[in-house]
Structure 1
Amino acid sequence: MIVVSDIYKKYGKREVLSGASLEAAPGEIVAIAGRNGCGKTTLLQIMAGALKPDSGRMSAYGKDVFSDRRLFAKSIGYVPQDDPLFGDLSVRDNLKFWSSGVKSPDETVLESFELKDLMDKPVKTLSGGMKRRLSIACAIRRKSPILILDEPTSALDLYYQDSIRKWMREYADRNGTIVMSTHSMEELKMADRIYLLKDGRTLVVNRESFDENEIRKLFLISDR
């Protein structure tokens, strides 16, 4: 179980997060929704260990993650919204770099993301959708039990959106935990828990009475 409690973060005088909290259990897909600039990426960066909060707590499997930074590398895979790949390196070399300690390619991962025929291509020659697939493959090769995904299907066509969503469901069904930000109604529908980030705080959306129109209204009244 991941428990994130009372996360605060300021950039200068602007308070982006003001007590954001969430929970995610093994086998769950948790979605964070909100308007552009509401702080979704900041929250995910903090959860992934890429950014320090001003205050707050985060535990994973009962251990305080912020006090033991090794837990990030051991337990959490992270796919940022921006491209993290090295353009001059090949697909193969990027997979090796981002998954140090993994001796050989995981054939299942290569097949799932259709990368087998791209292994020797320089990343800078790939399309945006191909780079997105590779970024996710790099994050999961160490078989981290927790994945933090910032808009996982952005820049993907409909075929690969469906493919990634199917893979995410299978990953969760194998007892993995996914926490993602998304603007996709399809991804909100597939999530086991939904949080709306508004005014720096997370609001729980009732999954049992999920209604697209209500979600859209919540977006409209969000002022960040």
Structure 2
Amino acid sequence: MGAFLYGVSLQWKLDIRSKTLLITCYFVPLLFFVIMGGIFTSVMPETRYTLIQSMTVFGVTMGALIGLPPSLVEIYSSDIKKVYKANGVPLYLGLALTNISAYIHLFIMSIILYIAAPLVFHAEIPQNPGMYFISLAIFIAVSLSIASIIGLAVKDQAKTSMFSIIVFIPSTMLSGIMFPMELLPKAFQTIGKLFPASWGYQLMTESVIKFENLLLFLLIFVLAIIVCNILLRKIDF
């Protein structure tokens, strides 16, 4: 219990001083919402029906892929891991606490968008709020699991940022949040379906959760956990 509490305390201190977390989980997503939300609803008024979902997909994808990996690199590729070891903190605890922290921040950001979009841009609230938030919870978890692989596999801060951006750009551009996927060439549609963002957007815009979509997310999540476990075992504490 002492090791767990120490890990929580250390993670809290890291979160407070983390500018990356603040920028990627709040500042950039909300700034994107203010600017692009105005553009979308002015140029294409019909986007107000899916504005909440599209802005949330962007925010969650950015916060997960660009915000989480540097935090993991900071823990597992620096002297912080020695502090963990000296205080008897389990190997997996840094990963778990970082994910929990990022999850909470991304959910808070999503709630802000959910409340602000109807007030600022007269966006349409999802028909089934319960299903929407269940879909959101699933999407955040899967996005963070993918981001965790990047953070554990790439041990250099600069390279981590590069890989995160490489995954982030097609995730958002080909997900359907900018323009309908039907307008994209078939090859780009296929590439877009390789990323959780496109499936998350589809999941959150539907009033009923389809079993095949849920099964896909579950498969991705389980595979990501397995990969993260393998990567953790390779880390030399």
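Bear in mind these aren't lab numbers, they're just calculated from the coordinates by the rules spelled out. Small disclaimer: the values here were computed from a predicted structure and weren't measured. Cβ atoms are built from the backbone, for glycine too; each structure is taken alone.
Points to keep in mind about this one:
- Computed 18.1, 57 for Rg and Dmax of the Cα atoms in Å - originating structure among 1, 2: 2
- When FRET efficiency 1/(1 + (r/R0)^6) of positions 43 and 59 (r between Cβ atoms, R0 = 25 Å, to 0.05) is calculated for each of the structures 1, 2, the largest result comes from 1.
- In this comparison of 1, 2, the computed figure 6.5 for mean projected area of the Cα convex hull in nm², for residues 67-146 alone is attributed to 2.
- Structure (1, 2) behind the derived value 0.70 of FRET efficiency 1/(1 + (r/R0)^6) of positions 51 and 99 (r between Cβ atoms, R0 = 25 Å, to 0.05): 1
- When relative contact order in percent (Cα under 8 Å, 6 or more apart) is worked out for each of 1, 2, structure 1 gives the greatest result.
- Of the structures 1, 2, the one that -24000 was derived from, the read-out being helix-only ellipticity at 222 nm (-39500 (n - 2.57) for each DSSP H run of 4 or more, over all residues; to 500): 2
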